[in-house]
Each structure stands twice: as structure tokens, then as C-alpha cells.
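Undergrad: Following this line, the structures themselves.
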Structure I
Amino acid sequence: MKKCRCLVVVMAFCFSVSPGWSQVPEGYNTPIPPSIMTPDEVVTEQLGTLKFFDGMPDAATVEKVYENLDRSRGIEAFLDLVPLASVEGMRRGMESVGIDKANKILLYEELMDSNSLFLTGNTDTIYAIGLLDLKRDGPTVVEIPPGAGPGTVNDAYFRFVIDMGAPGPDKGQGGKYLILPPGYEGEIPEGYFVANSRTYINWLPLRGFLVDGKTDAAVKMWTEGLKIYPLADADKPPALEVVNGTGKVMNTIHANDFTFFAEVDDVIQREPVEFLDPEIRGNLAAIGIQKGKPFQPDARMKRILTDAVAVANATARALAFRPRSETIRYYGPNSAWFSAFDGGDYRWLIEKGRGGRNKDARTLFFYIATVNTPAMVLEMVGVGSQYALAVTDSEADYLDGSKRYKLTIPADVPAKDFWSLVVYDPQTRSMLQTGQLYPSRNNERNRDMKANEDGSTTIWFSPEPPEGQEANWIQTVPGKGWFVCLRLYGPLKPWFDKTWRPGEIEKID
């Protein structure tokens, strides 16, 4: 016994306490770091007071934290899956006007106008939009005619698949593209630009340019030169069928309420499991969305998800209309102009992936815009397109449709093809609906715009046109906000090196 007592004394003498550790708490044999302990009461900003019995949460705390966990997963699901829901909104909208086969396209023969609910669509290019269903049709061929402007294929999560036309491998000379479905293992014939998609549904936006301010040449190019058909029908491809989109009243935008989750569930059930990574799939499964299982939330989960989507929608709107990123501004914190592609990577990777993915930047982009392609990001002088957005004036106030503003576009705009300004509704993120069917100004289409003595052009925004400025005026709506997108097609070096820049939007009264 005496030997044992000596051993205890020696052990106690040799034990050293790390800095910051407490003495031995009641109920323990050794010192315990306070940082690993949980008090009986913890006061939080979000959930109030949380209570514990020796670290074990009481019933009220358990209920609070599980509600918070489910809500946070719902919020994260919305923010992560805005791109997916946006493509689904596009699919539903296009099918509502009859785009239900590979060889059918939505062609804006007289340009897109403000009747369509379409995320930041433009009034400046002749859209030819297809919808591929690789599960229904298998490998699908897209024949692009020579002279096509920027076009691309995006999958059901708005991921880039391949470019076509000017920025694509055909370099504007035209060519045959073959889009393969997920897991395709069949033979691949020669003579095609081949791309593999990770999803069955793929969105195909193609663009042609105005010639002498008219759509005729591009409409002829698309109707006579574009072909889309299953590879299985290559020996006798079906003729192209055209639905004129100009004037169509349709909705292509995802929901911002509880039905958002139903839209997501439809995509999850349709597409292969592997098209999303396990982290996102696990988050969805936690709120009841899983491939092969019905989405049937009980009253509690529906209440929580309804709240979650409200918070997430507000978050997405904050990201889009009050971006806090330090890298998103083109000309520093004192300018309103910002990029839709924060970080300059179409995959939203930070430092080529070393910093992971900028999820806020991805949410921002797809909440207000469509089309994902390197051609909208990379410095491609004279090719592709560049965009700048503004939602505030020179005093950092939101743009108010009741007031009058002016914006000066300096001379020598660095755009090989053309430049334009289009005004949008912050609610729908679609074109602002006013007495002007085309709420925009374009130096190719609006050739009656007046230039200033120095070659610059001043654009006016107000409910009524300033006297003598009708040709340079875009109408706004009292009681509504608005925002604007500046587009440069065929951007030139002064845009990229910022030796040319647009003016700020100035409030006049």
C-alpha cells in the first residue's frame, strides 16, 4: 500500500497544467480546458438562451437547434441551387410555348421584348434558343451555320458544356457539334466537335447580330442554316421548326417561394444521381429531396422551408443588388459598375481553386442572369461579349423610376460589333415593362441617337422624355426601381485595360 501511495504522489508532481486550463472542476480528476466545456446556459443572438444538463441539451434547446438546422439547410439549398432551378424555369417556359422536340427552336425574329419574363434577356441580338433532352433523344447534333455570333450549351446545373459560333471551336465558320449524354459509351463518328454533358437536359442559346439595324440576315441564317436533331436521325434529319418568341408572354424564371423546392425535386428525379456532388445531394436529402423518393414534407418541414426560402431569397437579392465583394467593382468602391462574373472565372473558382469556390458570386450571377461560358469572362479581344451592371446612382442610392437620371457613354466605345444599354425590373430581373416595348438603346439599332460635340452619347432615364431627347431616352416607372446592363459585343482592348470607362448614373432631380 505504501508503494502505491508514493506512485500517486509522483504522478501528481509530474503533471503540468497547460496555459489557459482551469483547475480540476468538480466531478473530474484532472484539469479540463474551459474551451471544450458547455455551460448550463448559453445566450445566442439568433436562438436566444440555450439550456443544458451537463452538456446535454434540454427539450426546448433540442427543438430550437433542429429547427435552425433544417432552416439553414433549406437556405443553403436555395443559394446553391439557383442555377439548377433557373434552367428548370427555362425548360418549363420554353415547353409552355411548344419547344418540345430537339428540332424546335424559339427564335426572336423581331428581337426579344419586355413581354417575356427572361432573366436579363437583351433586345439587341437575334436569339435562337433550343432545348436538348439527351435522355429522350440520345446523342444530339447541332449544325451551326457560318456567321453565327456567340452561342453555347449549358447543362441542367448551368455548367458550361461547349461554345459555338464565334467563340466556339468553329470560330464562326460553322460546323457540326455532337452533344453526348451522361455515361455515353457508344461509337462517336468523325466530323463533329464533340462535348460530353453531365445532364440530360441542356439549354442551347445561340445569338445572331443585327445588320444595318435589322434582324433579316440573322433570321435567314438561323432558319436556313441551323439544324438540330438526334444523331440517330442523321441520315434523314427532321426540318427545323420555329416558334417566334417576339411578343410571347411566358415565364422562364424559377420560384422564390416554397415551390422552388418542388422545381428542384423535379430536376433531381429526372437527372442521373451523379450530376451533383454528394455534399449537395446530402443537403437536399436532409430536407426530404432525394432521387427515387417522393418529396412529401410534413407541416413542420413545409413551414421551416417556407421561412428558409424567404431568408434565402432576401440573401440572393442582397448579393445581387448590394454586393459586398471587394473584387466585384470594375472601377473601385466609388463606382456603381460591377461585374456579374465576380472573380473572373466562369466556374467561380478562387485563385484557380486554391481558395475553393466563390458560392456567393455564383448565386449572384444566376439570380440575375443566364448563360455560363468562358467567352463572357476571358479577355477575348474582338470576340465574345462583356457586361457591366449598375443598380445605384453616383450617390450610391437605388435607381428610382420616379426620378430623372442621365448617363454619359464616352466616345469611341471599345466594341467591334456594337454596344447597348438595357433597363431591367429588380422584381423579375427581366426587362422593365413600360410604354416602350424595347426598354433599351443600342448604337446599331437606334441610329437616331444624338451624339454630343465630343462624340459621347448621353442616355436619359425618366418616366417622361426630356424635351428634345426622345431618341436618347429609356422610360422608367414611378414607384418602381430599375437597374441597367451595359453590353459590349466584340469588346476591344480599352475595355479590358480600363482606359475607357462609362460614366456614372447621375440623378438630375
Structure II
Amino acid sequence: MQDISYPINDFGPVIKGMVIGGLGIFHVFLAQFAIGGGMLMCYFQWLAQKGRSAPARRFLDGYFKVLVLVSFVAGALTGVGMWFTTIQISPRTIGVMVEEFHWIWATEWTFFCLEIAAGYAFYRCGKGLTDGARMTLLMLYTVAAWFSLFWINGILSWQLTPGGWTHDRSVWSGFFNPSFWPSLLFRTIVSLTIASLAACVVINAIGAFTREERAELIRRAANCLAPMVLMPLLGVWYLAVIPEDSRSWVQGGSAAMTMFMGISVAASVLIGGYALVGLIWQRLYVSGATATLLLSLAFGATAGGEFVREGVRKPFTVREYLYSNAVKADELAALRRSGGVTADPFPLRNAGAYPTEQLRLGAKVFRFQCSVCHTMSGVNGLTHLAGTWTTEQKRMNIAKLQHTKPFMPPFAGNAEELEALVQLLEWQTAGRPGRWDQSTDRAVIREVQEWLDEAGTAPGTEPHTVGGASPASPDTRQPGKQEGR
């Protein structure tokens, strides 16, 4: 039986995944800025040492202050916030990641400490150091920041492509998984791109430079955008190594995944086209407003990419091992027999609002199986998604959920719990009346159980076939069969 750990917070009309997803996108953007910023600063320090750019050193000192204030402070706060929200929203997922890769996390934290120490040493003492000492500190910072990405990338990519880990449970099989290298190289180029665009913003913001000096610095920063030419190849490589069903979500299988993938690609193409043609080839001058717009597009591309990276794992949070509702794949059969919330020790906060024990059971089922990705009537609300289904359609479609919607996990409970969830949806749709008749027809429970048995406990692969029959669609069931309370 699984060790149930429920989150204690409810975010009202906003789904929990949006809270951690929004914070995660902001954190990833800042972290990649910090990583690319180190590479960019090493380049400008080299220019200053070799006498190739007179204003390079002055720019470097000003840019690093922005890096410290934005990335170190905001990045550190959002990093802590990621742990805080993850523990509340999906404690089992983060628990598995720490359990399997605790030494990898410890190694990453060591590099992070070196990154912070080298960065603050440069911030406090950099102006008084020799060029050699400045380069040493910047190299330490850059190497530490990149290796922080190296270790985290292995864990994050493992969630989608665990590789041999699913069979041998080896840390290194999971870490050096099929998507490790394309993801790492792609993120490295993205980091340098973000840092270069941020540099163009900072160059325009520092009033001490003449227009000629700004033009020279922008041209130098634009050189760091050249690796963007490799992004299409790395993107194709990444798509080629991820599972086929995950790839299908961004190729039209999921409207949301396809849309956000399109946003990310379109924003990247606009940035790359302007950078390669305008900044590098034609050596155009970029104003502060244009630089800010390009940096905003980079944030949009990051947001779209991170949304897709998280979304294509569905129905898993760790592929083939842990479903998005924190149920392990090998626990489903037992939960179908005993019930998913049988061992739930936590009371409902507003138990008195539900007029029957069956509705209270349904509320616990919703909290356990649905609340990470859905609300009841808010964002991604179940009452909206199932609003056109009859009662019997709700029973059948939820019982065969992984086949009705292949990006959904199988129902992790027994027939009584499924019926309780259906009744909760009916009660919510009816406006939460003060009185509600319980569904006690044993024939209904037997029919639900038959549908659960037909669906099985394996993840869905074919969206339109379940045991030779098609799941109910909103217009295929007869109105006379929609009762059952």
C-alpha cells in the first residue's frame, strides 16, 4: 500500500500545477541567465585583458551587479520556493527524486556553493584584482554554474526518459538517460542566449557609455548568440529520443502542448533570425526597447518550452514509474481492490459542507487523484470538462479514463470510490444543494466494476479503443440511462 501524503494547501480556482509551474518557469529563466552570464563575463574579461575592447571592463562590472541582484537574489529565493511548493504539492515526486539521486543533489549543491562563493568574491573584490585573478574567479563561477546545470539536467531529463533505470534502478542509468545530452547542450545554448540579450539591455541602461561604445559592446555580446544556429538540430535530436507518445503530444495529439510548442519555436525563430541576420551579419544597433522585447521573447520561449517539457511526461511524473497523481504504477492493482483513500488519515477541512458520507468520500477521492492537475469548478475544472456528460458517461469515461484520455492516469480506486466521485460531480453541477440522495444501487456498482476491469491498470495507448469498444462520447449514450442515484 502506498504511503499517502496529501498537500495541505488549496489554491482555490488555480490548480496546484500552475503554482509550481509558474514559479518553476521564472526560476529556470533566472538560473539559465546565471549560467550563461558566467560564460559571457569570461568572454568580456578576455576582451579586456587582450585590449580588444576598451569599455569591456566597465561593462563587466556593471553587468555583474545586475547578475548578482537578479540571479543570485531572485534565483535563490525562487529556488527555495520551488522546494517549498513541491513538498506541499507533490511530496511523493520530490521524495522519489531525492531518494534515488540524493548524492547527485549533494554534488549539485556543492557546485552551487562554489558558484555563490566565487560570485560574491568577485562582487566584493573584483575591481581591485589583477586581470588574471579576475579571470580565475569568473572561470570558477562559470564552471560551477554550468556543472550545477549538468547535475540538475540529469535528474530532470530522467523524469521523461528514465532509460535503463526502470530495469536496473542504477543511478547512472537514470542520470545518463537518452535525453540527457540533447537537453544539456540545448539548455547551455539557451543560457548563453538569455545572458547575451540581457547584456544588450544592460548596455543600453548604463548611461556612462557613448553611443559608439554601446554599439561596440552590443556587437561583442551578439557574437555569443551565434550558437543559436545549432538549436534546431538539438531540438530535433531531443524529439527523436523522447518516447513516441510524448512526441505525439506536441505534434497535434494535445492542443495545449502543440500550441505552447509553437509559441516556443516561433519566439526562438524570431530571436535567432534577428540575432543572426540583424546583429551579427548586418551589425545593427539595438536599442534598449528592442533588447527588452527580445529578452521578453526569450522568456516566452522558455515558458513554452518548460510547459511542454513538463506536459509531455503525462500521464507520468516519472515515466513508467510514478503517475502525475503520485500513484506508483505497480500500486494500481492493489488500490483497485482496497480503494485509493482507504488509508487516508486526513479529514476534510470543510466536511460539513457535504450533505452525505458518499459526497465526503468523493471529495477525498478528488483530493487524492485529481487535485494536482484539476480544480472542481475553476481552472481546468472537472465540472467544465465533464459538463456535457450524462451520469452514465461520467462513470464509463472515468473508469476507462486512460483510454478516453491517454494523457490521464488510470483510475486508482474501487467502484464505490468512482461512484462517489461521480456523485460529487453531479452535486457540484447541481449547485451544491443542501440535500442529496446517495447512490446505493448495487447494479450500478457492478457495472462500474466491469468497466474498471475492462480498462485494466496499464496506461492508455489507444485513445479510441478499450477492449474492442469505444468509450462513451457526449452524444452516444441514451438519455434514459443517465440516472442512478
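Each reported figure results from applying straightforward, stated rules to the coordinates on display, with no laboratory input. All of these numbers come straight from a predicted model, not from anything done at the bench. Cβ atoms are built from the backbone, for glycine too; each structure is taken alone.
Undergrad: Could you tell me which structure in I, II was used to calculate helix-only ellipticity at 222 nm (-39500 (n - 2.57) for each DSSP H run of 4 or more, over all residues; to 500) as -20000?
TA: II
Undergrad: One of I, II was used to compute distance in nm of label points 7 Å out along Cα→Cβ at positions 237 and 381, and the result was 3.5. Which label is that?
TA: Value 3.5 for distance in nm of label points 7 Å out along Cα→Cβ at positions 237 and 381 corresponds to I out of I, II.
Undergrad: Compute Rg/Rh (Cα atoms, Kirkwood Rh) for each of I, II and report the one that scores greatest.
TA: I
Undergrad: When mean count of other Cβ atoms within 10 Å over residues 85-92 is calculated, the result is 23.4; to which of the structures I, II does this value belong?
TA: Working through the options, I get structure I.
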